[in-house]
Structure I
Amino acid sequence: MSEGSCEHCAHVGYVQDKKKLVTRLRRIEGQVRAITAMVENDTYCIDVLTQIAAANSALKSVALLLLEDHLDSCVATAAAKGGPVADEKMDEAVAAIKRLVKS
């Protein structure tokens, strides 16, 4: 398994939302390309900042969906098993939440 993978789960937690996540991420990628074009075309600063805020919001939405899927799958599976694996997954989830709150 790769670093950060869940050997206790049969699949990644977002398997059911994968298509939705990829669609959203591609839309965000397009937003970022549009922001680059805005800067290249000397678009008014506030308009660029507005688009950056929209892209940030979209990324946070994707992050929250991933977090929810992770909690519902990997963390729930580990919690049901209990022991050090459960503690590890809970610590990992708390760390991820802290990173999201900081951003």
Structure II
Amino acid sequence: MQKIVPREFSASRAWDALDIERFASPATVRLHWTDKPYRWHVNDGPEVFVVLDGQVDMHTRSDKGTVVHALGVGDIFHAQAGDEHVAHPVGMARVLVIENEGSV
């Protein structure tokens, strides 16, 4: 799992890119609105989660325990298949989620 902060990304030349994920199956790109936490879950494939408006605390669990990643506008959270996580908005939030079609 990783948190990506776009404003910290730079490159050696214009239009260089940071590859975040490649999806093998049909993927969905969905805009979500929420003011309540989701639920702990594990996706069957990768997930790219972008905060467009508001703030979200992304809780993750692993054998090392629980970690909370504070995400602000423009921040990206990337989870691989099998990564356990749950999003907790701080107030109202709008997020863009890219994941396998039919994922949780």
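No lab work stands behind these numbers, since they all come straight from the coordinates. For clarity, every value in this text was computed on a predicted model and none was experimentally measured. Cβ atoms are built from the backbone, for glycine too; each structure is taken alone.
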Given 42 for relative contact order in percent (Cα under 8 Å, 6 or more apart), calculated: source structure among I, II: II
Structure from which 6.4 was derived, mean count of other Cβ atoms within 10 Å over residues 12-19, options I, II: II
Among I, II, structure where helix-only ellipticity at 222 nm (-39500 (n - 2.57) for each DSSP H run of 4 or more, over all residues; to 500) as derived comes to 0: II
